Structure P
């Protein structure tokens, strides 16, 4: 069973590269960040205070979630567009820092890989916590300016404001007590700042095939 774990900060190209790599390998793709965003969306819809960790965790355990390459559904609602909006983006860190939520979603992520007999999984703690024995661990990064520019090209906005938001999210992700964003010692560290998607995917494909 091939499991590729791709971690890295926002705007490093994880989703685009992971999707392309999964297609090349004939595997399914899972965006774990979308799972945390979906829970955030559901909690906001239910008017739950995101700082109430027990209530958010209970909602997570009760929620039915369906993720495809292009869509996210939670409790029957199509959350695909909403989870990328400002409201969810500005609130998701509070949910991602909830240890009970992380425990539940990690188990779902592991079950997803078992059900699909492998996969390309991207997030922030995949190689370090969720799949420490992954076939290949990858840490994607890029310069702060490039990451901000990519987000603006994708969703619009002001580069400076987006850069500040990314920096704040980086700080939260890297400093949380449960499963912080880290570079594992056995991960292939790749800076995507000045490289094409095709180039990075080609390198990763070679790395996977060499290990499988």
Structure Q
């Protein structure tokens, strides 16, 4: 933030958005992992998916901003990406490395992309468990149009009390619906010790964009 505030230069980030103030802002940073992965990071003190602030009526639209940040992945890979190739992921409290809210912006694994496309007709506007596992995990899934996603708070759409949010991982995968409408598929998994599941939705991404 200091370089952006003092010099109008977001470095070492690629973007810093503070129009709504530091508490409501975000930065986009190239991650150390993977040649094309970027992170959208809250500039306010937000620990992660379990933060009650994410369920507030005035919560910043972090996921919508993260979807727009896919342009940095395209710049890094030097080609346009079909929306079905891109995914956003926030890990659970038990599957993350940093206690500051960050959303991973990167390509989806091809197998995940293909599975979602093959089962697109089974994904509706309400949460339901997918019939097919993704990277060995069973996710709940729901669809929404791009227009709805831009206005929505995916954290609130989970329908989970703040006290239970820590166990959840949330992924948004780009999609084009049967009638040609652009949209996204939201995916939710829950960390479970007995299932050896850390709630690591980032596993659905391919950090090599292969």
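Values in this text are rule-based calculations from the coordinates and carry no lab data. Note that this is a predicted model, so its numbers are computed, not measured. Cβ atoms are built from the backbone, for glycine too; each structure is taken alone.
Comparing relative contact order in percent (Cα under 8 Å, 6 or more apart) across structures P, Q, the highest value is found for P.
4.4 is what came out when distance in nm of label points 7 Å out along Cα→Cβ at positions 99 and 131 was calculated for one structure; which of P, Q is it? Here the read-out was taken from Q. Consider the structures P, Q: one of them gives 39 for percent of Cα pairs over 23 Å apart, for residues 91-170 alone as calculated from the coordinates. Say which. Among P, Q, the structure yielding 39 for percent of Cα pairs over 23 Å apart, for residues 91-170 alone is P.
Looking across P, Q, the calculation of helix-only ellipticity at 222 nm (-39500 (n - 2.57) for each DSSP H run of 4 or more, over all residues; to 500) that yields -4500 traces back to Q.
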